[in-house]
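Listed after this line are the structures, all set down as structure tokens.
Taken together, the values in this text are just the output of simple stated rules run on the coordinates, not laboratory data. Source: prediction; values computed, not measured. Cβ atoms are built from the backbone, for glycine too; each structure is taken alone.
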Structure P
């Protein structure tokens with residue numbers, strides 16, 4: 001009886017998974033699948049769109065800049081993130097390195113939990129040390145890059161024009177990151193001017209961790225159910 005219920009539930013759950021995690025779908029996916037040769041501008045657009053709508057990437061960025069007040073510090077940390085995801089995005093697609101998308105997306109969820117926990121000074125409070133913040137952003141940037149790569153690998157890209165298209169997509173990701181970051185920084189700056197910022201910062205980072213745990217749960221459940229199916 002339980003097996004029959006699971007057999008009915010698994011396909012429904014798997015069909016719902018695209019709604020739980022952003023990807024490249026619809027007309028964008030159809031275009032990528034059919035495109036051959038260099039398509040510079042369209043792939044720049046797709047990269048920017050993917051980053052701007054990538055709530056898991058944006059949640060991580062919010063955590064990264066949450067307590068960064070100087071633009072120089074913001075630039076350093078965002079550069080670490082950009083270097084990380086650029087390396088694995090290009091290596092994953094161009095070198096054919098395949099990783100399980102569910103596991104990668106679960107680790108991306110973990111990156112959101114990590115930043116929220118770090119912002120709450122959790123490492124020093126519970127473990128008596130603080131991890132290297134810049135190294136942490138770089139390492140998780142590498143994981144986020146593999147997340148981007150898995151979305152593209154699912155579309156079976158044409159080898160014709162692959163290199164310029166991937167470089168264009170990566171450029172678009174960076175453009176999208178700058179655009180999204182500009183909005184986030186503006187909103188954060190306005191919030192920091194309010195008297196209640198520090199009082200509400202704890203709640204905000206708890207919510208950030210909660211969102212990360214939810215992302216992890218969805219992806220790990222999807223991984224387990226796909227193995228059963």
Structure Q
């Protein structure tokens with residue numbers, strides 16, 4: 001799909017900030033299936049499986065493959081595999097492999113007493129432990145609204161920062177009940193629009209990628 005300044009956030013959207021809002025029930029397993037569109041045309045799919053253990057630990061596994069074609073010719077390919085573990089709203093462990101149109105990244109992170117230890121292609125550093133990953137799969141803590149937050153690019157391990165702005169709260173009717181939908185906007189090193197349902201679940205993400213309107217859209221939930 002052309003290069004993205006967001007890494008994983010391009011296609012996924014794809015992981016929680018400080019405290020997860022209204023997550024799944026204890027021992028629940030939920031699989032979300034998303035479609036990716038570029039300029040209104042289907043370009044690929046993403047799947048996220050979220051598990052919440054009885055002790056409150058949240059795990060998210062993400063698998064994504066994207067291929068963009070112009071006519072019969074492939075012009076962009078992307079493959080991502082990510083595994084995350086969160087506890088009490090903080091990232092505990094993270095591992096991803098990404099092939100971004102021929103550029104390969106192996107990212108690993110682990111929370112320790114002095115911060116989050118991050119390794120990108122075997123080059124290590126220590127960063128703020130309170131990062132939000134650019135998969136964005138769960139609504140951030142409301143206390144983070146209207147503030148700048150540190151981000152970790154889940155694709156390639158870059159350090160980013162953006163302000164979380166609450167654009168609107170809408171009431172929508174679905175399956176015979178009214179549901180609250182929140183529209184958030186990230187402004188900074190990234191510029192992304194995110195929509196979350198009443199359970200804090202990412203249902204839509206939009207951004208511009210080198211002049212191309214790109215959208216991630218929830219199409220199905222399996223439990």
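Things to note:
- Origin of the value 50, 49, 33, where Cα extents along the principal axes in Å was derived from one of P, Q: Q
- Value 5.3, calculated as distance in nm of label points 7 Å out along Cα→Cβ at positions 156 and 196, assigned to which of P, Q: P
- Ranked by mean count of other Cβ atoms within 10 Å over residues 180-187, structures P, Q are led by Q, which has the greatest value.
- With percent of Cα pairs over 19 Å apart, for residues 92-147 alone derived as 37, matching label from P, Q: P
- Structures P, Q were shown, and helix-only ellipticity at 222 nm (-39500 (n - 2.57) for each DSSP H run of 4 or more, over all residues; to 500) at -500 was computed from Q.
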